[in-house]
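Multiple structures follow.
Nothing in this text is a laboratory measurement; each read-out follows from the coordinates by a stated rule. Just so you know, these numbers come straight off a predicted model, no measurement behind them. Cβ atoms are built from the backbone, for glycine too; each structure is taken alone.
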Structure P
Amino acid sequence: MNGMDDRDMIRRAQAGDRHAFGVLFDAHYARVYHYLNERLGGAPEAEDLCQEVFLKVLGSIDEYPTSGSLSFDEWLLRVAQHLAHEHHQARERERRRPQPQALSLIDSPRRLNPEAMALLPAQQQQVVAYRFEAGLSTRQTAGALGMDAAMVQRVARAAVETWLRLAPDGATGC
């Protein structure tokens, strides 16, 4: 697609024509993907970021200057460059963030009652150990166990329900 066709499709997309934006997407996707794939060193996130570039552009298509001062390709690649930079920064922050140590229930300063822990299924034991023995936050536990935070909360709640259901009468705590 040449610059003249791009400008026509952009004007139509700015007027709300979804088909016109689809034409732009089809015409420019490969170039943006290739750029991101090269910038990220072949990372699998290139496709996700490419989709994000087009979502951002779709959301701000009205801001694109149709005066011709910037080609649509250049605009797309600027958005892609910005997102790739943000991705690198996030990856670097993640790399520098201290990772939770592997849990050793023997060395844990806060020991829960082993008999109470034995009542729980394996997944509940893991969540309880990370959350309450190691003292990790819900988010940290989720990251360490490869779950989302909502799932950690559900599993922790299920552990309490298991204890309440299975604990002998008169048992007051773990």
Structure Q
Amino acid sequence: MTKEKHCEIFKRINNIYEDLNDNKISYDKAEVEIVKLNNYYLSEFKKVLKLNKLSDRTINRTINSIDFFVNTYLCYRFDNTIYKGYESYHDFFTYFLIYKCIGSNSVSTVKEHISSFKKFYKFMYENGYISELDYIDNENIIKNFKDEWIEIAQKYNDYLDNGMYEDMSFDDYLDDLDEDNSND
């Protein structure tokens, strides 16, 4: 993608977000446009993954993970663009995957998403689509919170495996775990 194309996409995405905030465009129309624009980056990223001779399975998992994050989650929320998606990781891992995506909350899924996010935002930085500061922020957020995200996914799996969902909500289950740990 040329620098001019990136600048054009960047401006269009920001304009869509502004129009959405000013109620000049419907959510549905904004979503369609944002997904179309995000897919330019996904297409370029996929080419890089192929050049790196990754297996088709790895490429597909990585692209699907990023597509789900930027075109489903970020468009569902509309509070961060593809460029600042890392600012929404914590909510994505601690809420969205658990409460909205039953079956997507395993520890291995969380690890796959983290790995995909690291690759994608490195690609975005190396191609000048995000700043060095954004790339560093992305890396630091992952470094500082990944163990917590993995732990929450494990607790949710334990919650399901132990049949606790019949007796209490996951939030209540976490509260009980916190109380047990504070009494130790």
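Comparing distance in nm of label points 7 Å out along Cα→Cβ at positions 61 and 133 across structures P, Q, the highest figure is found for P.
Which structure, out of P, Q, was volume of the Cα convex hull per residue in Å³ derived from, given a value of 163? The read-out comes from structure P. Taking 2.5 as the value of distance in nm of label points 7 Å out along Cα→Cβ at positions 21 and 37 derived from one of the structures shown (P, Q), identify that structure. It was calculated from structure P. Sorting P, Q by mean count of other Cβ atoms within 10 Å over residues 117-124 from high to low puts Q first, with the largest value. With respect to FRET efficiency 1/(1 + (r/R0)^6) of positions 45 and 69 (r between Cβ atoms, R0 = 35 Å, to 0.05), the largest value across structures P, Q is given by Q. For which of P, Q does helix-only ellipticity at 222 nm (-39500 (n - 2.57) for each DSSP H run of 4 or more, over all residues; to 500), calculated from the coordinates, equal -23000? That value comes from structure Q.
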